[in-house]
Every structure is written in structure tokens, then in C-alpha cells.
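There are structures below to look over.
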Structure 1
Amino acid sequence: MKRILLLLALTACEDALDQRLAIVNEPRVLAVVSDPAEAKPGAMVTLSALVASPQGPLADAPAWAICTAPKPPTEDDAVAPGCLADAVTPLGTSPTVTATIPADACTRFGPDVPPGGYRPRDPDPTGGYYQPVRATTPDAGIAFGFPRITCGLANAPGPVAHDYLTMYQPNANPVLHPIALAQAAASTDVTLTAAWDEPESYLYYDPQSQSLVVRRESMRASWFATAGTLPVDATAVGEDDTATSATTTWHTPATPGPVWLWVVLRDSRGGIATQTIPVTIGP
């Protein structure tokens, strides 16, 4: 059976996100990126996958598909079981693919009442909804990405819902600054710093006060390497933290040779930026 990796849209960031996934010891999809990060139903997005292996990046051409099965409220998984089977619309096999967000995305995966007796989806902590997309790769198995979809508000007063539709700005992918690291000595500590542009502010509907408030995106930098050790898999910056960078320490391997690093930066509204860093370990 092929491995299945669910790349969840981020809904919150914690200070300690140690998931023991930092060392890439088998082929793995590290991210499924949508450009733009958020789109209205009927709009187009470009999808790509970052696929890594112990030998470095893989040029896998995924078989892409859009999930069409809404998830029942009783399901704990990120997607409905049908998304792993045939409840999808194929998009073709290519390193990147252009997809149209379905016209009924806000019904199947958003706040509008869906068919089949399902209740509307609950928003994530940022008020967002997501269209699942599937990427099936030859070496790394199945992964899911989640482009954010722009939907209206559910259960909000009419004037508030109107203001939201006219004032809300869709999410854009974050900008990750280049990390300049080409060589490193063996068995030493190297400081890795992921820096990014100022996170976006966004409009959020507070159901308790029934009003619109402005919030700032939280960020999470995930670290990956083919060798050496990393103390944690990710470093989080909360929405109340004004920092625009995150740092970790990579202890380089003892054996000289080529090593690959990856940084995946995610904002709390589902935007993603990535960087691939080849490093030569010297004696």
C-alpha cells in the first residue's frame, strides 16, 4: 500500500512542534503549494509539490486530482475516505498543474449548506475553508494540499457579512528570504535562520462579538535535512509575536559529502513558501 501523507492546512502554531520528522530518511512530499494561496470558486490556481528523498530533491511528476467528497462531521481525518479513492476530478500528471477551484467549493467544503444531509463545514481558527487537492507521486505516495477558498460568512448579521465580502483580502503565499549556506564543516553546529516579509493582516469574523476584527498571521518554519540532527522539526511564531524570523541549530553529519536541507514556511491561513538548500560537508 502506498504511503499517505496528509499535508494539513495550518490552523494554529505552538511553541514546541517536535514531530520527529525533520530527517528525511525516505521519499516524502514536504509541501503541496497553491499559487495563489487563496482563490474564489471558479478561479484558477497553480499547484506544485516539493518532493524530497535521502538523496535530495525528486523530480516526481504527481498525478493531480481535486477532491469532490465533503467530509462528514463524524470523520476525524483531514479528508473524506472518497478522496483516497474515486471521489476526485483528475487534473493530469505534471510537475505543476493549473486547476480551477470548483464553483461549488464553498458548498462542499465551506459554510454553505452542502447536499447529502451534511452540515456546513466549521472554519479553521482563522475563519478559513479549504479545497483538498490530491497529489499521487511515484516514489512518495499520496499527499494532500489545501488551497484556501474565499467564501462568505455564515450566521453573521447582514451588514457584517456585506462588509466582510467587500473588505476581505485573500491570502497570499509568504515570502521566504534566501538562506545562504553552501558549505559546512563536519560534526559542527550551524545556525539556520528562516526570515520572511512582514506577515499579512487579515479580516476575521468574531462570532462572540458578531463583529469584524483585524488579526495578524502566525507563522511556522519547518526544518528538514537528509543527514545530521535538528533539535525540533518546526519553530513557531505566534500572531502576537512581531518577529519575522525563526532560528534552529543543525548539527552537521560526521561524514563529508553532499547533504540537502529544506525549509517550509507556512502562514496560519494556509500560505506556503519553500527553499531547497544543497550543502557540501567538508572534513
Structure 2
Amino acid sequence: MVVLTLRVRAPWGGEPLGLPINLRVHRKEGPSLLELAQEMMQEVAGWFPEREFALRADGFYASLAGAGLPRTELTSRLRRDAALYELPPARRKQRGRPRLKGARLPTPEGMAARAKQWQRVKTEERGQERERLIHTRVVLWYEVCKTRPVRLVISRDPEGKEKDEFLVTTALDEAPAQTVGGFAGRWCIEDTNRSVKQELGAEELQTWSGAGPERAAALGFLLYGLVWAWYLADARRRQRFDVPDWYLHKSHPSFRDALRALRGALWQERIYGLSKTPSLPRKIVSLLIAALAEAA
């Protein structure tokens, strides 16, 4: 399954939400994962012909930088040993075909080891502010983008606890801090995948038959987006969520909170829809709805 999500900043801040907007099923005999991803972006671009898009993808999809996606700038992780080149020299009055690429550059890891000029910047990564050392250079990734220049962005942890991260982006005018923070934000799709599997049962054993896995995954991603859309629409609802004793510093709702709130609303409508004045006291009914919302 290949999933494309829309990154949404929630009103409470923190890590963004990844709401599914398109997906494809990958089959062994069918199109590759890269072809499916390209197909999805082309479809979304067709839905919104006036929009421009910023695509953040894992390193597996880095070669989409040379796919010519419509009105789309790609940022992805780059291999540490990628073959990079300087831009071709200016054309002079001479015979023959002009050069397509300049001199071979060191690998990204080699450039990081030799770099002396680093820019200290503040980035926003997964809803938190961080400091990074940034080194950038416009290069040619000839094997993928041919004649189109790209920007190499090397991100370093000032404290030296994390390994250097190597990013490539086709957005040459984008600030390096925004490139680093934007790529870090792609982690929200991992939260989406986890919640769809764990909270909505998209990988339950009961679905492992025939077309069951495909249907369960498609329904799970659809429900995930609908639940968040419903939850975000009501400001009062967003202010109420459970804070367990073992997580007292919890500052914003999770998908489980949103799902619990929707279940509670559905049970309340069902109970009070049958009788506007239930025979049980309102406090007992509230406790019953809370228990039902937690269970199913």
C-alpha cells in the first residue's frame, strides 16, 4: 500500500497530522512503488490545477525528483554515497556538444567531512524547535535529474549525538531550515500508519482472506481522515481529552482521544434518540456512555 497524506497543523500545536488523501495498492505484477507514487501525485495535481505542491518523501522515493511531477517540489533523503557533480561550465564559442555536467564532487558524506562553513539555524521539527548546523550547496544529481540543478542540504546536530542527515530538494529558493523542518514533518505519516493498524484494525487476522486486506486498509485510511475531520471541526470538543496518571504532561489529544469522542457522540445520540428522558440519572448515563466509548 502506497499512501499520500496531507500535512495539517492542528490548533493545539505539536506534531502535525497526516490525513490520507490518496492511496494505491501495490501488487507484484503491477506498477512499481515509484510509479504508483508518481501516479498519485499526478492525480492530485489534476484535482487542483491552480495549486503548487511540496512533496516530502522518504529516501526510497528520492528519484521522483527527476520524474517531472507537475507543479511539485520534492524533498527527500539522499544516499551518503550519491554521485553528485558541479553544474556544467558556461558555454563558450567552440564546436561540439556542450558539457552536460561539471566535475565530480565528493560524496555527500565526504563533503560533510570537509565542510568548514556551517550556518546555525533554528528549525521546527515535529512541532518542536531545534538548533541545527546547516551546510548547503547547489549541485547536479545527473543520474536522476539530468540537467536540473538540486540543492544538497546537510543537517548536523550541534551536540554531535545524531548522525548527519543528507537531504536533496528541488526547491532551490527554499530556506535550508525550512527544508530540514519540512522533511522532519513527514514523520506524521508513520503515526497515521500506526493508528490505522492499531486503532482501526486494518491488519486484523480476520481480514487476511481474498480482497480483505485491501478493503480493510482502504476503509481504515478513510475512517482515519474522517474521524480527525469531525474532531477538528468543533473547538469545544478539542479542549476535552483524557490525561492518564502515567502521562501527566500530556498536552494535546491523540487519535485515540478523537476516536473515543466520536464513539461517545454516537452512543449519546443513540441513547437519547430512543428516549429524551432516560430512566437512569444523567450522571449514570454519562458514565455508561464513557465506558461504551472506551470499549467500542
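Computed from the coordinates by the stated procedures, all read-outs in this text should not be read as laboratory data. Since this is a predicted model, take the numbers as computed values, not measurements. Cβ atoms are built from the backbone, for glycine too; each structure is taken alone.
Assorted remarks:
- Structure from which 24 was derived, relative contact order in percent (Cα under 8 Å, 6 or more apart), options 1, 2: 1
- For mean count of other Cβ atoms within 10 Å over residues 181-188 computed as 20.5, the structure of 1, 2 it came from: 2
- Entry that produces 15.4 once mean count of other Cβ atoms within 10 Å over residues 125-132 is calculated, selected from 1, 2: 2
- Which entry (1, 2) yields the derived value -1000 for helix-only ellipticity at 222 nm (-39500 (n - 2.57) for each DSSP H run of 4 or more, over all residues; to 500): 1
- Structure from which 21.8 was derived, mean count of other Cβ atoms within 10 Å over residues 29-36, options 1, 2: 1
- Here FRET efficiency 1/(1 + (r/R0)^6) of positions 37 and 197 (r between Cβ atoms, R0 = 25 Å, to 0.05) is compared for structures 1, 2. The highest value is that of 1.
- Which of 1, 2 yields 1, 6, 12, 16, 17, 16, 13, 9, 5, 3, 1, 1, 0, 0 [P(r) over Cα pairs in 5 Å bins from 0, in percent, calculated]: 1
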